[in-house]
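Input: structures, listed below.
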Structure P
Amino acid sequence: MIQVEQINAVRKFRMARSILGMSFYFTTAYWVDGMMVDTGCAYTVQELVASLKGYQVDCIVNTHSHEDHIAGNAALQNIYAADVLAHPMALPVLADPRRRQPLHPYQYLMWGYPDTSLGKAIGEFVETNHHRFEVIHSPGHSPDHICLHEPDKGWLFSGDLFVGGQDRALRADYNIWLIIASLEKVAALDTFILFPGSGTVRQNPRNEIVRKIEYLKELGERILALYRQGLSYGQIRRKLLGAEMPIAYFTLGHFNGKNLVRSYIEDRPHRNESVP
């Protein structure tokens with residue numbers, strides 16, 4: 001399934017696999033001035049290609065190497081001879097996704113394995129015919145995550161760095177402290193329109209980003225305080241986050257509240273200071 005929307009000069013493609021007529025776990029790609037930002041999952045490649053008919057694709061930028069953001073690379077590269085640009089850490093995954101990034105069952109079900117694509121290391125800027133985008137390394141969601149900022153327009157293509165709401169769970173390989181640091185980095189930018197990987201485009205997003213940072217920091221303080229008192233990860237999760245969300249069971253524990261608690265404790269900077 002694909003939903004296409006024009007937002008000023010940016011064309012948005014919100015995509016998800018349909019199962020029994022229902023679609024879940026959408027991901028979003030964007031086209032602007034000949035540049036694609038991400039390319040969706042394996043199950044939506046042909047719909048994306050059809051929706052781009054009449055548009056030129058000169059380059060593709062992957063915000064990170066997760067399977068729901070890179071799967072259209074190969075098809076678009078073949079059609080348009082477009083360069084694929086990504087953080088250097090992402091390039092081995094693009095070249096060999098099956099071996100470099102094995103999928104959990106839920107990931108294969110919802111997004112599937114991407115075909116291989118040939119990527120190049122992205123620089124400090126990406127230039128299109130009419131725009132110059134700053135490349136901002138923003139790890140946490142993944143080590144290779146980047147955002148694109150167009151300062152003249154105030155556009156920020158944020159990939160999966162920012163998700164609205166109050167987090168109660170985390171994937172096993174995320175780092176919550178790096179997510180907070182990356183959010184602080186983009187909160188300092190002059191941004192008028194946020195184009196996230198979730199597809200919910202936001203106008204003047206700074207206050208919402210700041211509120212998210214404040215929530216995550218406060219939650220971290222509460223988690224560390226309980227850890228100092230000797231509570232286990234599971235006890236902290238139950239006390240502060242409540243019952244596990246349904247996604248914890250669907251992902252067989254790969255995405256759950258206990259992972260969020262663990263990351264606050266084990267991934268914290270200077271972890272040997274003040275907390276045993």
Structure Q
Amino acid sequence: MIKIRQYDEVVRFDLAHTLPGGWQYWTAAYLVDGMLVDTGCAYSAPELAQMLVGKPLARILNTHSHEDHIGANDLLQAQRGGLEICAHPLALQVLTDPRRAQPLHPYRRLFWGWPKPSQGHAIADGLMIETDHHRFHVIYTPGHSVDHLCLYEPEQGWLFTGDLFVGGKDRALRAGCDIWQIIASLKCVVNLPATRLFPGSAQIRDKPRREIQAKIHYLEDLGDRILQLHYKGWAIQAIVRKVCGGPMWVEFVTLGHFSRQNLVLSYLGMDIDP
């Protein structure tokens with residue numbers, strides 16, 4: 001399923017695979033001045049490609065290599081005659097061989113499916129990507145993944161955050177994420193004079209600085225509470241229940257790959273098996 005919305009020059013594609021019972025998990029891709037920021041999941045790739053027929057497309061930029069952001073890479077690259085795909089250097093191995101480099105848990109295969117291989121071009125922190133009418137700053141923002149990037153267009157104040165910022169008050173964390181890196185990366189973008197924030201899912205924000213500041217404060221306060229209890233000798237599960245509340249449906253659906261315990265362990269600097 002796909003929904004299309006226009007925000008000035010930016011076209012947002014909301015993409016989802018409909019599961020039995022009508023349940024959907026949405027992710028977003030953005031088309032701006034001939035550049036597509038992320039491509040959704042493999043299940044929605046044919047529909048996205050159809051929606052892009054007749055539209056100028058010079059390159060794809062992947063904010064990171066998770067399967068719900070690279071799913072249409074291969075199809076669009078094939079259809080557009082070797083379309084350039086840009087990503088962080090650490091993402092290229094996943095793009096080239098997704099099945100070997102990024103094995104998927106059952107829920108990820110169900111929600112988003114296996115991406116097919118595509119060929120990427122490495123871009124680094126501080127690089128400027130030029131389109132016909134705009135210039136985008138590449139900002140390295142690890143934490144959600146080791147290869148995560150954000151894009152910032154200073155003249156328009158556009159900030160594309162991928163999965164670094166999607167809003168909400170986190171009570172759980174995906175295995176493989178680093179909460180302290182997430183906080184540090186949020187601090188890298190909070191003071192940008194952005195006027196509109198385009199996240200990898202959830203709603204677009206028109207007051208980015210206020211929203212990001214609130215997220216930083218929430219995550220730091222949460223970390224302080226967890227660390228204080230840990231220093232007092234509390235057990236991990238007791239901290240989980242005290243700070244993160246009761247069980248969440250996502251923990252059952254993901255078989256613990258996305259959980260409250262992962263969040264607590266990440267704050268404590270303990271390894272989480274991705």
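A short reminder: the numbers here are calculations on the coordinates, not readings from a lab. What you see is a predicted model, and the numbers here were worked out from it, not measured in a lab. Cβ atoms are built from the backbone, for glycine too; each structure is taken alone.
Just a few scattered comments:
- Origin of the value 3.1, where distance in nm of label points 7 Å out along Cα→Cβ at positions 174 and 190 was derived from one of P, Q: P
- Winner on distance in nm of label points 7 Å out along Cα→Cβ at positions 14 and 118 once structures P, Q are ranked, highest first: P
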